[in-house]
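Asker: Take a look at these structures.
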Structure P
Amino acid sequence: MGRAENNKKSLPHFKLEEALRQQGCALCRLVENTAQDYLEGLMYELVNDPAVQEEFKSSLGFCDRHAYQALKMREGLGMAILYGVAVREMEKLLSGLADNPKPQNPITSVLSRSSGEGATIPEPGEGCMVCAAEDKAEERYLKVLLEGAEDGSLDSLLHGPESVCVRHLSRASALSGGWLPPRLTEIATHALRDLGSDLEKYVRHNDYRFSEEPWGKERDSPKRAVKLLLGRRRR
């Protein structure tokens with residue numbers, strides 16, 4: 001590849017290439033890194049920004065996943081400032097309910113209603129700002145993946161069975177209107193076929209008639225199945 005063609009690559013393309021050189025789903029890694037970078041920038045620079053505080057107040061904090069990720073950063077001051085805003089907003093909302101009459105309708109099932117339906121106060125973390133940053137990054141890198149797989153610029157890196165998990169292949173196909181570049185479907189098909197064979201061998205080992213047969217790479221096939229389908233475990 002010549003220097004001129006190389007210079008046409010965007011920063012997201014270079015980041016995707018770098019992620020594809022590492023083990024596991026590249027998209028999962030990039031989205032996870034986006035969340036960590038976003039949290040660090042937020043905690044170190046933006047906790048006193050009025051617009052940030054307004055957005056944090058609107059969502060009543062982070063979602064559970066990102067709230068606990070933020071706690072691991074040990075940035076108590078930033079969390080105290082932001083959650084002070086959320087807690088005061090929640091107190092205000094609850095105070096406004098004190099004189100509300102009890103509805104005549106019977107209690108409805110929480111399991112049968114859509115998220116937030118019928119709630120007088122919003123569920124904390126709905127509209128999490130870190131989730132929004134993740135969603136934008138995911139869409140950006142999915143577009144780069146689709147383009148790179150179609151024009152061949154990522155061919156040399158799209159080889160491992162877990163370079164892109166099936167969850168992200170599904171999201172890529174949704175983004176492209178139900179289509180995937182042949183290179184992506186080819187890789188996924190081979191990986192799934194090989195994994196299916198290993199899973200069958202794993203089951204066979206648990207039949208007493210074949211329990212003495214030596215184990216091969218099928219030993220960790222259940223774990224690989226989860227990783228291939230779902231990608232990295234979200235923190």
Structure Q
Amino acid sequence: MITLDPRTKVLLLILTAIFSASIPNGIYTLVWIILTTILGIMLKRALKTARAAIIFAALWLFASFILPNIGGVLHTSLLVWLGLVFKCYPCCMIAALFISTTQIGEFMAAMSKWRVPRSVVIPLAIMFRYFPTVKEDWGHIKDAMTLRGISLSPGYFLKNPGVVVDALYLPILVTASNAADDLAASAVTRGIENPRIRTSRLDIRIRLIDIIVFLIFAVALIVGMGLSTGGYV
């Protein structure tokens with residue numbers, strides 16, 4: 001098991017974004033997902049990363065073997081949707097690893113070493129806490145809906161759209177707004193707007209493992225761009 005510097009994770013996210021933007025969907029996307037899955041296992045996120053990889057593999061198999069046998073408008077719609085999913089999926093996996101394995105203190109300490117402006121760091125730091133908070137509220141809403149006998153299935157929604165909207169979407173909007181206000185107040189209370197340079201007891205530095213992981217993904221990106229340019233991907 002390894003730990004990575006937050007700056008390395010930022011660079012990996014940038015590499016993945018370049019990969020998704022520059023390389024067409026193909027077998028190399030599957031290779032990139034495999035690399036991301038291995039990284040997630042090494043970062044102690046084996047279960048969630050493996051689950052995401054299995055979902056991607058299922059979509060990949062569907063697109064490769066079932067979708068060609070579907071014709072008409074449905075084929076076109078699914079093809080466009082899957083193309084968008086395959087473009088976004090690698091970035092979403094890396095971003096999920098980034099958020100789940102990085103503490104706010106680590107992130108801010110790393111960004112301060114990069115001299116990143118606080119106007120950029122502060123919104124990102126609040127975002128780090130926002131998603132886990134909303135996820136926790138989402139679990140509470142689902143539990144409340146289950147107790148009231150309300151289902152999230154498409155069939156139930158078609159039969160009772162008003163009930164689902166009242167029990168799901170409205171609470172989500174309210175809790176999301178409240179979570180944003182609470183996190184902003186908490187950040188201000190902790191002195192996030194203090195203009196002085198922050199000190200940190202965390203050992204934030206680039207290690208050999210950071211260089212190795214970055215080089216693996218960088219080489220994979222260069223090879224993928226070369227293969228796609230040559231028409232092999």
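Throughout, read-outs are computed from the coordinates displayed, never taken from laboratory work. All values reported here derive from a predicted model rather than from experimental measurement. Cβ atoms are built from the backbone, for glycine too; each structure is taken alone.
Asker: If you work out distance in nm of label points 7 Å out along Cα→Cβ at positions 77 and 133 for P, Q, which one comes out largest? Could the numbers behind the result be given before it?
Answerer: Numbers: P: 1.9; Q: 3.8.
Across P, Q, distance in nm of label points 7 Å out along Cα→Cβ at positions 77 and 133 peaks for Q.
Asker: -18500 is what came out when helix-only ellipticity at 222 nm (-39500 (n - 2.57) for each DSSP H run of 4 or more, over all residues; to 500) was calculated for one structure; which of P, Q is it?
Answerer: The read-out comes from structure P.
Asker: Something else now. If Rg and Dmax of the Cα atoms in Å is calculated from each of P, Q, which structure is the one that comes out at 21.1, 62?
Answerer: It traces back to Q.
Asker: From which structure (P, Q) was P(r) over Cα pairs in 10 Å bins from 0, in percent, for residues 45-148 alone calculated, if the value obtained is 12, 27, 28, 23, 9, 1?
Answerer: Label of the originating structure: Q.
Asker: To test your reading of the models, identify which of P, Q gives 35 for relative contact order in percent (Cα under 8 Å, 6 or more apart) when calculated.
Answerer: Q
Asker: Using the calculated result 1.8 for distance in nm of label points 7 Å out along Cα→Cβ at positions 29 and 181, pick out the matching structure from P, Q.
Answerer: P
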